[in-house]
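Right after this note come the structures.
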Structure P
Amino acid sequence: MNHLYYYYTNEFKPKQCDEIIKSFEVQTLDNGTTGLDNTPDKNIRRSKIKFITEDHALERKLIKYFHEANNESFGFNIFDKIEIQFTEYDENYEGFYRTHIDCQLVSKEYYQRKLSMVIFLTDKSDYEGGEFRLWDLACNDWIELPNFNKGDIIIFPSFFPHEVTPVTKGKRHTLVAWLEGESFR
């Protein structure tokens with residue numbers, strides 16, 4: 001690995017971000033879940049989500065970002081198998097997601113999540129709290145990350161612990177995505 005994360009600024013324009021958020025305002029969002037059994041646990045995660053399953057143009061766009069980041073920073077063996085999720089964290093339920101990883105480190109499966117992506121859809125002035133934090137396994141400390149703005153993207157290994165701190169004012173929206181590859185050995 002050449003870098004702990006890969007970062008794009010202003011890749012999604014404000015209008016695109018607003019259109020994505022608006023498209024989900026008319027949908028019923030599900031409670032965020034955790035673990036292999038997908039159980040809701042409000043002590044670990046409070047968020048509303050919806051998986052995106054039929055937007056092939058978005059899938060192709062995000063896969064390009066994943067491949068570029070992987071080539072520049074990570075060098076993982078990856079497939080073009082992607083999952084995309086819209087996520088909302090709202091002050092009304094003090095939305096958060098405690099420290100977690102996005103993959104199963106021990107698995108008998110042939111494939112697993114290799115890379116994770118967060119696309120920030122909400123302007124930082126529209127909410128308070130909701131800080132995205134990424135843990136450095138080598139230094140045993142939180143990584144100092146840039147201030148993410150609307151339209152920015154971060155990509156990182158799915159086995160890196162990360163979290164979203166509680167939203168105390170407003171709403172925070174993101175797209176998150178995962179790209180899979182052959183299981184780590």
Structure Q
Amino acid sequence: MVDLPLINLSTPWLIAVNAGAWTFIHFSVGFLASRVKDTSINPYNTLFKTRSWERNGRIYQSIFRVRLWKKFLPSAGRIFGLFSLNGFRSSSRNYARKWMMESCRAELTHWYAMLPGFLFLLWNPFEAWLINLIYAVCANIPCIISQRYNRPRIQTLVGRRESLSRSSSCTQADLSENKSTV
């Protein structure tokens with residue numbers, strides 16, 4: 001059996017290595033996620049689908065009061081050449097679809113950013129490793145909650161717009177048909 005940690009570091013070095021590792025992880029995962037093709041990310045995929053218990057995202061407001069703090073979350077999309085999810089800047093259908101897709105990319109990024117936390121056992125004593133896992137959860141779960149709160153609202157907006165668009169195109173077709181019979 002292997003004794004952990006494999007590497008013994010003094011406390012100042014442990015803090016420096018952990019901070020550097022998390023910085024590297026966050027930027028690396030963000031960079032890699034930014035390179036995933038837009039067509040590979042589907043907001044209606046099982047992973048991103050809103051569950052019934054989420055009540056269209058309202059559960060996050062009820063439990064976590066997400067509207068009070070979500071504006072303080074960073075949006076790193078611009079760092080990697082994507083757009084910022086801070087705010088909804090257009091009511092066009094294409095923008096809303098792009099926003100939903102980027103919201104999924106952000107959620108996926110934050111799930112993946114937590115996974116390397118288990119590697120910290122290699123150089124951290126158990127207690128320090130737990131602190132790093134707590135950091136990973138505290139740094140990423142609020143961002144995931146924010147995405148899962150906002151996305152159903154935008155999906156509802158897109159759905160309404162598409163319904164209106166279909167009904168107005170049907171109305172236009174009906175009008176055209178009525179004109180040709182008169």
Structure R
Amino acid sequence: MIWICRVQETIVAGPALPAIAIAATVASTAMSAYGAYSQGQAQSAQAKYQQQVAQNNAVMKQRAEVSTASQATVTETYQALQDAALKGRETAAEGASGTDVNQGSALNTTSNTAADAVLNQKTVAYNASMQEYDEAAQADYQQGQAGQFGAASQNALTAGTIGAAGSVLSGPGSVADKWYKFNQAGVS
């Protein structure tokens with residue numbers, strides 16, 4: 001029969017208690033070490049996943065930047081064609097009405113249309129460059145995030161290993177402490 005009674009720090013126990021207590025401490029140490037190591041592995045895996053997501057997002061933003069540049073070229077060309085068509089319609093209408101298109105208000109209208117066309121093309125180009133810049137900045141940000149997640153992955157592995165080592169190193173001290181207390185109490 002095993003029984004324990006604690007009276008003023010004096011331990012009275014059955015003969016199997018020291019072996020059980022020491023075995024439990026060894027098992028606890030092993031479980032703590034494994035738990036710390038496993039936690040580090042899990043955190044590392046999570047950070048690696050987040051790193052991959054960030055890298056994928058960066059690639060998508062880089063592709064969007066290229067797509068934006070291509071779309072800008074198409075939009076600029078389309079805008080130039082629309083502006084040229086407008087200028088042609090204005091000139092044809094003024095010529096059909098018998099107005100001299102090279103002087104007076106007809107010339108002013110044509111000049112204003114040409115200035116508007118330049119402004120339209122510059123606006124399209126500016127908007128496209130701002131969109132490209134935004135996509136590039138977001139790609140850079142995602143690359144930075146990927147780097148941080150990569151570092152977090154390595155840190156988690158290191159922390160898990162250190163935690164496991166700490167458990168393993170503290171375990172013998174706990175075993176020795178229990179053994180000492182049992183010996184002092186005269187329990188063997």
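helix-only ellipticity at 222 nm (-39500 (n - 2.57) for each DSSP H run of 4 or more, over all residues; to 500) computed as -4500: which structure among P, Q, R? Derived from P, not from the others. Consider the structures P, Q, R: one of them gives 1, 7, 9, 8, 6, 6, 6, 5, 5, 5, 5, 4, 4, 4, 4, 3, 3, 3, 3, 2, 2, 2, 1, 1, 0, 0 for P(r) over Cα pairs in 5 Å bins from 0, in percent as calculated from the coordinates. Say which. For P(r) over Cα pairs in 5 Å bins from 0, in percent, the value 1, 7, 9, 8, 6, 6, 6, 5, 5, 5, 5, 4, 4, 4, 4, 3, 3, 3, 3, 2, 2, 2, 1, 1, 0, 0 is produced by structure R. The value 25, 17, 7 for semi-axes √(5λ) of the Cα gyration tensor in Å, for residues 109-148 alone was derived from one model only; which of P, Q, R is it? Only one of P, Q, R returns 25, 17, 7 for semi-axes √(5λ) of the Cα gyration tensor in Å, for residues 109-148 alone, namely P.
Every read-out reported here was derived from the displayed coordinates using simple, explicitly stated rules and does not represent laboratory data. Being a predicted model, the structure only gives us computed values, none of them experimental.
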